[in-house]
Each structure stands twice: as C-alpha cells, then as structure tokens.
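Each reported figure results from applying straightforward, stated rules to the coordinates on display, with no laboratory input. These figures come from a predicted structure and were not determined experimentally. Cβ atoms are built from the backbone, for glycine too; each structure is taken alone.
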Structure I
C-alpha cells in the first residue's frame, strides 16, 4: 500500500520547487491545482519538482508535469525532475516524456571506505 500523496510548493529563493511525496494519483488533483496556482503567481524561472519521496506516479502526476512545462517553456524555463526513483522514471519513459524534462538522477550509493 502506498502512502497518501502530498503536493506542496516551496518558494525557495532563486530555485522554487514543488515537492511530491507518497502516491501521486487522481486524489492529488486539488493539491496539483493549488501548487500550480502558486507556481503561476511566482516570478518565472526554472522549477524543480522533487520526486525523492514518491512511491507511485500515476497519469495525473504526469499531466501535472506537462501542465507545469507548458506554463514555463514558452519563456525558456525548465521543469527539473529531481531524484526520481527507478519506478517513477519507468513511468516517465513509458509515457514518452523523458526528452521534454531535465532529470537529476539520485546519486549511486558510494562504496564503503575500506579503512
């Protein structure tokens, strides 16, 4: 079972972000609308979408990413998908959307220090 989805906008100076967590699906629709309103009211710029805590990404989440991109891209700004899990990236790839977003992958685990 996946945790209930959460969507929130964080105006973080020069690099605002939207943070998603849990199961991102149709139940998040109102939260998507609220975050989108916050994004569109802010000064335009690149937007980071933090996916590091997402356990499931449904089509409603993908539609939200596209909606953000459609708002930002005409002014030359990007939607940056930050630390998506491999399952989230499978969904993005399967939808054919990988090429329209900048993705910052999680860092691979470092080998233990042999000291």
Structure II
C-alpha cells in the first residue's frame, strides 16, 4: 500500500512538471523575437544601430528604445507601432509576421531595456 502511494505521488509530480514545462515552452520569448526582428535597427541593447541610422538617414535617437519618450508611452501605443509600423514609415509593421501575443512579449522586452 505504501509503495502504491509513493508511485502515485511520483507519477503526479512528473505529470505536473511535464505539464508546466509544456505550457512554458509554448510562450513566445520576447527577447528572442526582438533579437530576430528588431536588433538590426535598434541593436540588441535597444539604443539603436548607428550604421542603420546613417543608411535610413535618421537621427540615432529615433532608433533608441531606451529613451524616456519610449518609456512614457502606453503599452497600447508601442503595440500599435510594432504592429502597424512607425508614423514616419521607416519601420514596417509586423502584424502580418508576428502574433498579437508575440508583439506583446516584444513590448515587455523593450520595457526591460535599460538606458
């Protein structure tokens, strides 16, 4: 009887561990998505890529996501910019490439970048 209980407990622990792992594995990784889609212009630090700024003929500050102007924007504004692109037209939108959940995780990652 005691052995059956032990096996049952071990089974449930393994089951819940695997369930938790499976659920977390399906969540998009904002940092990875940012590095794949955004770092060429914004750099991995979020402070902007000087070479791209020169090519696009924009001030490097425009590519800096760590500045106060970005941190003061609402999440909904940042989600809209990532989804639809910048108002200047220099950045294309990602709504056709990324899901809403993926875009939201990118915004969370942008919020984590430090000046």
(request) Given a value of 27 for relative contact order in percent (Cα under 8 Å, 6 or more apart), point me to the structure among I, II it was derived from. (result) II
(request) Work out which structure the value -18500 belongs to, where helix-only ellipticity at 222 nm (-39500 (n - 2.57) for each DSSP H run of 4 or more, over all residues; to 500) was derived from one of I, II. (result) II
(message) Suppose Kirkwood radius over Cα pairs in Å works out to 16.3; of I, II, which structure was it derived from?
(response) II
(message) To test your reading of the models, identify which of I, II gives 1.4 for distance in nm of label points 7 Å out along Cα→Cβ at positions 18 and 34 when calculated.
(response) I
(request) Tell me which of I, II gives 16.5 when you compute mean count of other Cβ atoms within 10 Å over residues 82-89. (result) I
(request) Work out the source of 1.8 here, i.e. which of I, II gives that when distance in nm of label points 7 Å out along Cα→Cβ at positions 58 and 90 is computed. (result) I
